[in-house]
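Given below, in the form of structure tokens, are the structures.
Bear in mind these aren't lab numbers, they're just calculated from the coordinates by the rules spelled out. Since we're looking at a predicted model, the values are computed, not measured. Cβ atoms are built from the backbone, for glycine too; each structure is taken alone.
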Structure I
Amino acid sequence: MSKLVEKNNKAESSRGVFGEIGVWLLSPSWIVIGVFLLLPVIMMLVYSFLTKEFRGGVIWEPTLAAYDQFIFDRGLFGDEPPVIEWTYITIFARSIWQAALATVFCLLIGFPTAYYIATRPTRSRGVWLFLITIPYWVNLLIRTVSMKFLIRDTGPFNQFLLSTGLIDTPIHMVNTNFAVQLGLFYSYLPFMVLPIYAAVERYNFTLSEAAWDLYADRWTTLRKILMPVVKPGIIAGCILVFVPSLGAFLAPDLLGGAKTFMIGSLIEEQFKGNAGNWPFGAAASMILLTLVLIVLMIYARQQTRTYGGAH
């Protein structure tokens, strides 16, 4: 009890020292957040309600045409009865599906990898983490182009399979959903490994030993003992993979084709050249942002219930 009182007194003392200047100490962070995060989002929100200019850019006339274009098709001249525009909805659904698959694949590979690293001797864990993060020393664009070079019809992967006699003709992988999945998986796998590793590293392995002493098999121990404890790390890793995969455009552009078009590529196209539709691109961005915020709010609510119930 005395330690708790002493800790509270120290906290109050710290607040007393920094209380007067606390706002000024935080002001650089608020400025950075406001300029580089809130201001661009506000600009996109405003642009999404403006009118497209014929030669690119916007006309400052408020309208809901961009959102209407995303949902409804009113014909070439806009004078036909509205019907559901399935093209953009399909692209959006494809993006969610691809991001979800990438998350599942990263989890299936990332969890055993993180567990293996966390159970290594302390002196060797740094080496394994170093190997996991090495790809991030190279720009994502260069890594994606390299991936395309590896899996193309005349690339090293197909050449190896042909030389070993496993295949007679090259396997066509570029411009397919498989290539996009491979690019997303390769790009964001470390985002899954690192949070799970941090959770497993804090895990008390005597709990597993106690479960084994009570005749629990390895699967039961994993499912009922380990997984609930490291669940926050798993959820964090899934969000860190799902969110950037949802808005990715490098992997679909370079490794995919017209049939693998994703929402990130759609948004990118709207801001390129004079033929772009800035309000529509901004509207698609806001729809994507809304979906991401919904996912994050669900995660935050789940965490509140978990830790709120624990207290």
Structure II
Amino acid sequence: MRKFAVFLICLFLFNCAVFAGGGDHYPNGAEDFLVGMAPPPGFYLVDYNYFYFSHEFKDNSGDTINKGPLDDFSLRVYANVLRFIYITKFRILKANYGAHIFIPWVEVNANCKGFHVHKKGLGDIIIDPFILTWHSKYIHAVFGIDIYVPTGEYDKYRPINIGKNFWTFEPVFALTFLPTKNFSLSFKFMYDFNTTNNDWINPATGKETSLKPGQEFHFDYALGYSPAKWIRVGITGYYYYQTTDDEVDGKDIENNRGKAFAIGPGIKINYKRFMLVLKSQYEFGVKNRPSGKNVWAKIYYIF
């Protein structure tokens, strides 16, 4: 019975917190240098390779939980995401119109008090059929609304699922400032509205109920310097803050909002039709979620 109780606690923590804090559909820190500077009309492919490692889970005070099921918590995530981008010559409000789609393949390994869970497969696909891009001499901007579609496999009785089983609607506004040809400052601002997962097991009761993740504000950032046309180096990272409480069966879960800040080095290399970004980001000020670091390798190809 005690082992089953521990399993239920792990079930709750993994389902709510594998990418924890609110819905957390977006892999924070994904974008970086010149993110507001959309490419000219054409077809593009971006291959994201994402690694995340954590060996501690933070509570509402930002302290590591070292008692109970999370005493030996660990989490490893790998994702390969293909992003197809199409920018047209058609203009709306003096902006070029475009669209994109993300197709993620995700693998998760997690441990919780003697339980090891491994899961891999297709994740939740992201689409945006309406992207606008503006350009000027010093400022470039992108606006869109990314839609996370619950295409990933989901089973309420599994402690880990690749799919979230709810939709997320995420307005996106990206900016890149180029005060000189060498320096750049970029931001990607996002706000997430999550729908309700009506097929969720409440570990407190063992009964099926509903879970509505809270709303989230977050942004990626990058400060870069380009000593030559083929290379840009600098710092990258993100900020994440859950703005509203999660709801279980329509009732707020208090003192459980996620928060995190991350920073780390990055480099971008251009070669003919290819671009490569390598970066690593370390998390600080974390609350109510895993705390760790990530590594990214992104390959851009211009058709």
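Which structure, out of I, II, was log10 I(q)/I(0) by the Debye sum over Cα atoms at q = 0.14, 0.17 Å⁻¹, for residues 106-249 alone derived from, given a value of -0.86, -1.08? Only structure II yields this read-out. Each of I, II could give distance in nm of label points 7 Å out along Cα→Cβ at positions 66 and 90, but the derived value 2.5 comes from I. Looking across I, II, the calculation of percent of Cα pairs over 33 Å apart that yields 24 traces back to II. In this comparison of I, II, the computed figure -2000 for helix-only ellipticity at 222 nm (-39500 (n - 2.57) for each DSSP H run of 4 or more, over all residues; to 500) is attributed to II. Looking just at relative contact order in percent (Cα under 8 Å, 6 or more apart), which of the labels I, II belongs to the structure with the highest value? When relative contact order in percent (Cα under 8 Å, 6 or more apart) is calculated for I, II, structure I comes out on top.
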